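Rule-based calculations on the coordinates, nothing more; no lab input. Keep in mind that what you see is a predicted model, and the values were worked out from it rather than measured. Cβ atoms are built from the backbone, for glycine too; each structure is taken alone.
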Structure 1
Amino acid sequence: MMTAIDWWIIVIGALCASACALPGTLLVLRRMSLMGEAISHTVLPGIAIAFLVTGTRDPISMFIGAIVIGILTALFVHVIQTYGKVEIGASIGIVFTVLFAFGLILIRQALDHVHIDPDCVLYGSIEFAYFEQEDLFGYMVPRSFIINGAMLLVNALLLLLFYKEMKIASFDHALAKSQGFKPELMHYVLMTMTAVTAVAAFESVGSILVVAMFIVPPATAYLLTDRYWMLMVIAIIVACLSSVIGHLSAITVPTWFGFSGTVTSGAMAVATGALFVIAWICSPRHGLVALVVNRMVVKVKILKEDVLGILWRLEERDQHSLVKQQLQELLQSNKTMFAIAMFSLKKSGSVQSHAGIVQLTEDGRTQASSIIRTHRLWEVYLDKHFPQDTHQLHHSASRLEHVTTDAMQEKLGTATHDPHGSEVPQIKDE
């Protein structure tokens, strides 16, 4: 049975995840995904320094200190990458480890008397966010709801305000600069958004979920669309689904194994990973299933063309048919793939088969003639420009004949015979 607290946890998680997913989308596009992780960890020295300066654990002071260090993290990464000639991943690694270690030293040596719960730092305390409430237009609501909701609103407004500038700067830095969009300024706007969002979310959900939401929802969306605005919409949807699935999993799945529950932030992070795996498998363009299907389609296409080529060559030698079993053995093909190829050829009317005997139809003969023509023209071209032995010449042409475009075909010329002396089939116009 879901309680009001459970619903607030889901809402806070969704707001936090969506706020992180918006700048995270641009970080993924710019190949800077780990910047979110770096900033979420380097806030530690900012918190420590804020305490040293003010002498109190005032949340506003620590919030400002963390934001300043977060922005400095982005600045240091940019400086090291630009002037140190170091690639972006290494730059992030250098700054992240040094600042995080510096923060640990400050905490250990100077702030032992300050209570910092490692579990809260890593996993967050989203389950308890409901109990810290503030007045909002006469209603008492969780403070995390206000903070993360405000961050989501600010991030959305900034991305709408700088929509064109951010879009062009993310894909083509030089073009953005030539059009006067100041890509460096857009970079620091994005880094500031990332830093402020990370710090705002850090208290309520912890670093694990912050890092996950900066990276995984945008990466999941990237598998599902190539449109810029849709990328952000899908990232937000994935972020919200992760919050719902994560919390429901945290309060139900452990009970199946005799446990009372688990950490909601961790479960939400796992949910983002599960959604990413589903997208990776099912994505219509970049998914595993699409990859397997596309490879199978290509293999069947090549096999069909090889069948037509073999039957045409047999006709060239006055043998107008071949037993299906012999054809499969000549092609050294898998039975299933061969059956699919033969079914497709028969369905399209390219070959006909009676009592296991296969032969070309008129349409199939036309297709086969084009394939053989391409093959033999490739042999002529390769023999002229890249001389090689006869066997290798045939092997190379056998591969190239399947990927020849019309533009490539025009450049192969109009030879009448291949290097072996065989006649090159001519197209009807000739």
Structure 2
Amino acid sequence: MDYVLTASHKNPYFYFRFILQVKNIFLVILLLIYLWGCSQPIPIDNQNLIIINAPVKKESNIKLFSLVDSIYYIPLETKDEFLIGNIDKLIVTDKKIYVLDKNITAATYCFDQKGKFVRKIGNRGSSDKEYISITDINIHNGKMYIWDGDVNKLLIYNSNGEYIKTITSKYSAETFAVINDSEIAFYGDYKHNHLFLEKDQYPNLLFLNTQNKDSKSDLFFSSELSTSGIWGLPNNLTNNKNLIIPLNDTIYQILDSFHLKRKFVMNYGENYQKAQREYIKKLKSENVSVDEAMNMLGDGAQFPVLTAYYEGSYFSYFFYRIGFHAFFGFYYPESQTYIEASAYQKSPIENDMDGLARFLPYAVHKNTLYSIMEPSSIIGHTELIPASEKTKLEKLTLEDNPVIVAIKMKKI
């Protein structure tokens, strides 16, 4: 069962899709231009910086068994009152699974580790205790944080889903990380936050102290930058601390409000780096049309774009692409080993374990990556269901909620 890559257009974002029979799992690609400013930058720690020398081989498959210890499936309970339209974000903790459906139900759902429904968190409405829309969610110390980007407010709920308080912000953001109980890091997605303009530059990153409302901004970009060729990536801040910005080739770790750490640098080779620099230079001086920018992300791509990073207990997972060539990278810090697989318009990870699971991670917790499968993908291949999982999966219907696939990684 191969993944097939196609292109689709949905203004203002450009989506690359892995087609999964009835429904598609979307990987949204944001082409971001990372330009440093000089307005009192936050100190950046380069200690223990790891350089990943990516081989960038266009065809290189890997068998799943060489990476994975075990696979198990978690069907999410289904009832009309918590029917999920689409999973836009997945968060897994020791005891809970949190699912965000941004657009169809505009709701955040909580399930236990067996997939049993626990509660819906928050409500849609116009009061201070309600959200108009959900832009992003996060979990910290058992509390649920819901960011409403339409009105720039952050709603906080306790572990039982009960409302605690609302925090407002003048900074418009697409995603955020909770550093501690009083500090939030917001990623601005190249929005023109006029109140934070400094020396003709806008910040892409803002730290906010929720107690005294002090703020600190950084990662500035020129106000003259043409934005006609810039798109959005929904989860720049992952694991509640790691920041990825395509075209910078660097993965940052947010340690505290005044401390950024350069964790990884992706080295794709001089030819790709030169092509990337030339494109950035062009974006500074010209209006790049949407069609031209889309071509750069398709078969006309000239350099890699990093679009996903997840950090487990003893591994890191990278996903980057050159047009429709997909690259899956795995780094193991203890052995200092980097493994990479790649393929054109399909997954380079060959499932030689059960033939059923889809390796397309949406989340990580400890030593396990989590993918999502629609019931239709399982119902159409019941002969592949492992004997140990039949009780959970054989009664699935097309109308059921998605199935979470837990993929426990090996230590290499």
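Any idea which of 1, 2 comes out highest on Kirkwood radius over Cα pairs in Å, for residues 146-377 alone?
Details: 1: 22.8; 2: 19.7.
Top value of Kirkwood radius over Cα pairs in Å, for residues 146-377 alone, among 1, 2, belongs to structure 1.
If relative contact order in percent (Cα under 8 Å, 6 or more apart) comes out at 16 when worked out from the coordinates, which of 1, 2 was used? Structure 1 accounts for this read-out.
For helix-only ellipticity at 222 nm (-39500 (n - 2.57) for each DSSP H run of 4 or more, over all residues; to 500), the calculated result is -25000, so let me know which of 1, 2 that is.
Working: 1: -25000; 2: -2000.
This value belongs to structure 1.
To test your reading of the models, identify which of 1, 2 gives 0.95 for FRET efficiency 1/(1 + (r/R0)^6) of positions 50 and 370 (r between Cβ atoms, R0 = 41 Å, to 0.05) when calculated. Only one of 1, 2 returns 0.95 for FRET efficiency 1/(1 + (r/R0)^6) of positions 50 and 370 (r between Cβ atoms, R0 = 41 Å, to 0.05), namely 2. When Cα Rg over 2.2 N^0.38 Å is calculated for each of 1, 2, the greatest value falls to 1.
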